[in-house]
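So, here come the structures, one by one.
A short reminder: the numbers here are calculations on the coordinates, not readings from a lab. As the structure is a computational prediction, the values presented were derived from the model and not from experiment. Cβ atoms are built from the backbone, for glycine too; each structure is taken alone.
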Structure 1
Amino acid sequence: MQVIDDGRCFICGTDNPIGLHAVFVSDPQLRRTETLVRIPEHFQGWQGVTHGGILSALLDEVCAQACMACGLKVVTRELRLRYRKPVPTGSEVTVIGEIMGERRRLIEVRGRIELDGQVVADTEVIMYNLSP
């Protein structure tokens, strides 16, 4: 499978006019990536509450970015997600992804979203390594 970055990713694409434009900071030695994002009001589910799909997309992306920072080209195979607290729209959240292990072409990654130092959502992701 060929994957192409055309700059229109909903989370990090600079050419997506309605995206979040997340900028990721990575430490390949720690196998960790994070970003700080303010969630606009138009990404609500219930009034004043960030839609869970937006939080899921943020976690999926930060986990992929952690892998890419280590030179891996990946796609998501499985994502297990726990919502712990509602996230008000307009909030600034920290999103963190860390590679936990690898076996063959599968990479285990954990991610979390923090608001004011509290974990509001977390995930365990299995990424499939497309790199030869």
Structure 2
Amino acid sequence: MIRPSYEAVLLDAIRKRCAFLIWAAGLLGLVDRVDVWCGRAEEIGHEERARFGFDAVVARSFGPPAQTVECGAPLLRPGGRLVISEPPEQRVWPAEPLASVGLVHEPDISVGVVVLRRDGDVDDRYPRRIKSQQRSPLF
């Protein structure tokens, strides 16, 4: 098995998908290495068990880039990476709004993903409720 010491937490807001993830982890023999949390990222980002608790967060089809950044940054330990899947045409990731949640854009590693590193502090107010994020996105 590749990287047998790695552990993962899979997060989804929809119970049916969480049930599938639990089933799949069991089928693959990964129940001792994979946790499934069912909940909203903007809420879990304030929970003690999750806040600043991860070396990496991977987001695929999560939502608009600003919401993905705002929900992912509070989950990362200092130096942790937020890896976001990208469409073929690359987006602009503005430095100032990223810095407001403690992130910096790392040089492109691969086509199809962007990597942001936690290099600063994340204010306690992040992540904000989804309606606030929609009304006033980071960028």
Structure 3
Amino acid sequence: MALHKVLTENAPKPIGPYSQAVLVDGKFLYVSGTVPIVPATGAVIEGDIKAQTHQVLKNLEKVLLAGGASFSSVFKTTVFLKDMNEFAAMNEVYAEYLGSTAPARSTVEVARLPRDVRVEIEAIALVGH
């Protein structure tokens, strides 16, 4: 099995001992949980769940592209929400980016996320499709 770490300056740098994504055998891209940090400043974007979800998905797209994938090749996501009451608003933004693809998805409410953000999203994509 061949593993290749993916790193792009166009998305937030990892804040721990992990990769933005790992490409497995040149086929499957596993993207780590992505949070609403503005890559240029390193700051969490200000705003509500919609603003944070937009930033998360912009960051996620940059990592996907760096790994040779795109939103159209994502087949599984996991969404972590600080407050499940914000599900509908998050889902509205999510649909703008992944609605036509409609990957399998799990959404869970968690007690706390890194940097106290409201949302984090991870993804698995097929490369080259």
Ranking 1, 2, 3 by distance in nm of label points 7 Å out along Cα→Cβ at positions 4 and 100, the structure that comes out highest = 2
For 0.9 (distance in nm of label points 7 Å out along Cα→Cβ at positions 28 and 60, calculated) the corresponding structure among 1, 2, 3 = 2
message = So if we calculate FRET efficiency 1/(1 + (r/R0)^6) of positions 68 and 84 (r between Cβ atoms, R0 = 25 Å, to 0.05) for every structure here (1, 2, 3), which label has the highest result?
response = 2
remark   = Value 0.95 of Rg/Rh (Cα atoms, Kirkwood Rh), for residues 52-107 alone was derived from the coordinates of, among 1, 2, 3, structure 3
